[in-house]
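No value in this document is a laboratory result; all are computed from the given coordinates. Owing to the predicted nature of the structure, the values given are computational and were not obtained by experimental measurement.
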Structure P
Amino acid sequence: MNKLNMEMTKEQYKTLLKLMYCGEWVLNSYKTGEDKVYQETDKFEQYIFSFAKEFKLEKWIEYDESGKKYFPTISMEEAFHKYIDTYNNRHRKL
């Protein structure tokens, strides 16, 4: 298996979170079940979210001990959902 080691700044990590949040929404928000795409994106998302503490971004990503999963906080959703709203509003006008 090939691996890529990458370094990034806090700002780059925040940009990655923004891209992931919006991209995951487009790929999975309409689904009623967990298909292969959901499983692949969720696994990668969990990996990326696991670095939030290193970047001191616990205000955006929280860990649920009982479910053993990371989740976006309301703060992160409010910060990024505006992009999805803008997309949806433009799409409705077409």
Structure Q
Amino acid sequence: MSVLNISIGQLVTSNAGRDQTNVYLVVGINKKKLLLLANGRERKLNNPKQKNIRHVNVLKSIAQGVAEKLQSGVKISDEELRQAIQVLYKPDNL
């Protein structure tokens, strides 16, 4: 999978490492194959996790509100991230 197919605000799950099966939102793209991921709990916005694109499962859900704020440079809270993940990560949205 290419970084071109992933957008900021997209929901992903980790499929490798000790954080396997954790759910994150993409908050940035670093270099060619690294994603910056945060979930508002273990990984907050001020310290996102760098994860290789090969080690995540990309889900089709995108948090539009969070994505627009991140791309425009508006500061968002970890609470907003947690709420977006809670709303999007449901079996009918996957």
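Below are the figures for this structure:
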| quantity | calculated |
| --- | --- |
| Ranking P, Q by relative contact order in percent (Cα under 8 Å, 6 or more apart), the structure that comes out highest | Q |
| Origin of the derived value -6000 (helix-only ellipticity at 222 nm (-39500 (n - 2.57) for each DSSP H run of 4 or more, over all residues; to 500); candidates P, Q) | Q |
| Identity of the structure behind 31, 28, 24 (criterion: Cα extents along the principal axes in Å, calculated), options P, Q | Q |
| Rg and Dmax of the Cα atoms in Å, for residues 32-79 alone from the coordinates reads 11.4, 29; which among P, Q | Q |
